[in-house]
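These are the structures, in structure tokens.
Every number here is computed from the coordinates shown, using simple stated rules; none is lab data. Note that the structure is predicted; figures quoted are calculated from it, not measured. Cβ atoms are built from the backbone, for glycine too; each structure is taken alone.
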Structure P
Amino acid sequence: MSSWSKHRKYTYASIVIVVAVVLIGVPSYEHFYKAPTCFDGLKNGYEQGIDCGGSCQKLCASAYLPPKVDWKFYEEIAPGIYNLAAYIENPNTDAVAVDVPFHMVLYSALNLPISDTKGTVTLPPHRNTLAFLSAVKIGGNPPNVAPFFEFTGSPDWNKKTDQLTSLVVGKTQFTSGSGNSSLQVTLTNVSVNDLPRLQVYAILYDQDKNPVGFSKTVVDGIPGNSSVTAPFTWPTDFGGKVISQEILPVAE
């Protein structure tokens with residue numbers, strides 16, 4: 001067989017192989033290949049861990065600090081009905097944890113549990129907030145010590161910058177007497193962009209910076225370059241105990 005004939009056969013065979021690869025191999029590769037995602041349960045692509053870090057919104061455990069609980073407090077808002085709060089610091093500058101589950105337990109003077117209530121709290125980027133439970137009903141003996149607070153699930157941290165850098169907490173007006181108290185807070189958006197719906201917490205402190213009351217209200221967003229008033233009320237006359245207030249806004 002001449003070398004020319006062999007060369008021609010090799011050429012034909014090469015063409016057949018190339019055509020087979022194009023017609024069979026490429027479609028098979030496209031069918032079976034799955035591009036890396038942040039939800040496939042694998043460490044792939046640019047991830048620093050399994051479905052975390054790198055190009056993923058979810059942060060790996062080594063990339064964030066745990067939240068800190070500073071204090072817990074309760075206040076009676078009606079006979080046998082209480083609001084509960086835990087003050088939480090998020091030390092992470094660019095991380096948010098949404099709807100973190102928790103529970104709070106109230107104890108009587110005999111150290112017996114008299115309520116165990118569940119809730120969720122969002123920890124905004126580099127801001128403090130309250131884990132807040134409203135209108136918890138207590139039967140029998142009243143509570144005697146600060147409530148026990150515990151996260152019942154690990155915070156799921158995701159990359160997020162602070163949405164409220166353009167929000168300014170302005171004038172506050174507190175009044176107390178005749179069996180009730182109120183607080184009016186001016187919130188100003190200094191950006192041209194609208195701010196989203198907000199949950200806003202207010203904490204009242206005495207001269208020793210101990211909390212004596214807290215409350216929550218909702219603001220349905222703040223248009224750009226405008227102000228709104230956030231109102232808070234308490235069915236309590238604090239009798240001159242309130243020396244300062246702290247306002248904690250959280251974007252929904």
Structure Q
Amino acid sequence: MNSDKRKPPDSVFVRDTYDTLLEKLPQGYSEFRWNENVVSRFHYRQSRRALLRALATVPVKMGRALEVGGGGGAWTPFFAARAAQVDFLDISGEMLREAQSKLARFQNIRYMHTDFLEWEPEPAAYDLVVSIRNLEYMQDTSAVLARMSRALRQGGTLILSTKNPQFDWKGYFDGKALHGGQIPVATLTTLLHECGFAVTHIYPAIIGKRIRYAPMRFIWDVLQRVSLRLPRSLVPLSLLKYISESFLIVAQKI
């Protein structure tokens with residue numbers, strides 16, 4: 001897939017797509033996406049491992065955190081316990097309802113039903129901004145990153161996970177407009193720098209091919225574990241960009 005030929009979706013399309021989808025999922029989106037079969041569970045396991053590795057770079061206790069496009073709240077528990085307050089933002093009302101149910105045990109989450117590209121964050125209000133697998137849903141990547149930069153205090157951390165257009169999708173996105181805003185990791189790191197960030201870590205959030213087969217899942221799991229522990233200078237992005245379904249980037253607000 002050539003991301004340059006794909007048009008990012010507009011916000012109304014994203015909202016309506018997820019609102020409609022969740023009406024058909026009695027167990028919720030998180031269960032559907034991350035626990036439906038061996039592949040989705042493999043995706044969850046690797047994504048969780050990468051997120052926990054990224055969170056090891058931020059303080060155990062912090063002030064305010066912002067989650068952009070939190071969806072069903074699958075990832076929120078991993079950092080909500082660390083923050084005094086979490087502002088949880090999503091464009092889909094159905095997603096917010098799922099998240100509120102899933103995260104009911106947390107009393108420090110404020111839910112906001114809005115489009116991030118139309119929302120103005122309080123400047124320098126957050127110690128942490130988290131965006132997991134939703135950057136590709138937004139039409140203006142530079143505007144998104146600029147908003148995230150404004151929201152963070154100096155020295156604050158951005159954890160950003162997004163699909164990789166250089167992965168061999170083999171027609172997966174044919175006829176699908178939802179993920180059209182994918183951007184190569186090298187281009188993304190350049191945009192982050194332009195928006196006032198220093199990229200500190202780049203991890204493969206999901207890595208592997210032919211993962212329907214158990215031996216391949218084992219091999220890719222081992223390779224991901226190793227890559228998460230290597231210094232950034234030793235991670236061969238020239239190779240990883242072809243075998244990583246998605247990347248997780250940690251960046252610090254300069």
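So the values come out like this:
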{"item": "Cα Rg over 2.2 N^0.38 Å - structure with the largest value, from P, Q", "result": "P"}
{"item": "Structure responsible for -11500, with helix-only ellipticity at 222 nm (-39500 (n - 2.57) for each DSSP H run of 4 or more, over all residues; to 500) calculated and labels P, Q on offer", "result": "Q"}
{"item": "Distance in nm of label points 7 Å out along Cα→Cβ at positions 65 and 209 - highest-scoring structure of P, Q", "result": "Q"}
{"item": "Structures P, Q, by relative contact order in percent (Cα under 8 Å, 6 or more apart): label with the highest value", "result": "Q"}
{"item": "If Rg/Rh (Cα atoms, Kirkwood Rh), for residues 41-152 alone is computed and equals 1.13, the structure in P, Q", "result": "P"}
{"item": "Which entry (P, Q) yields the derived value 0.90 for FRET efficiency 1/(1 + (r/R0)^6) of positions 137 and 233 (r between Cβ atoms, R0 = 30 Å, to 0.05)", "result": "P"}
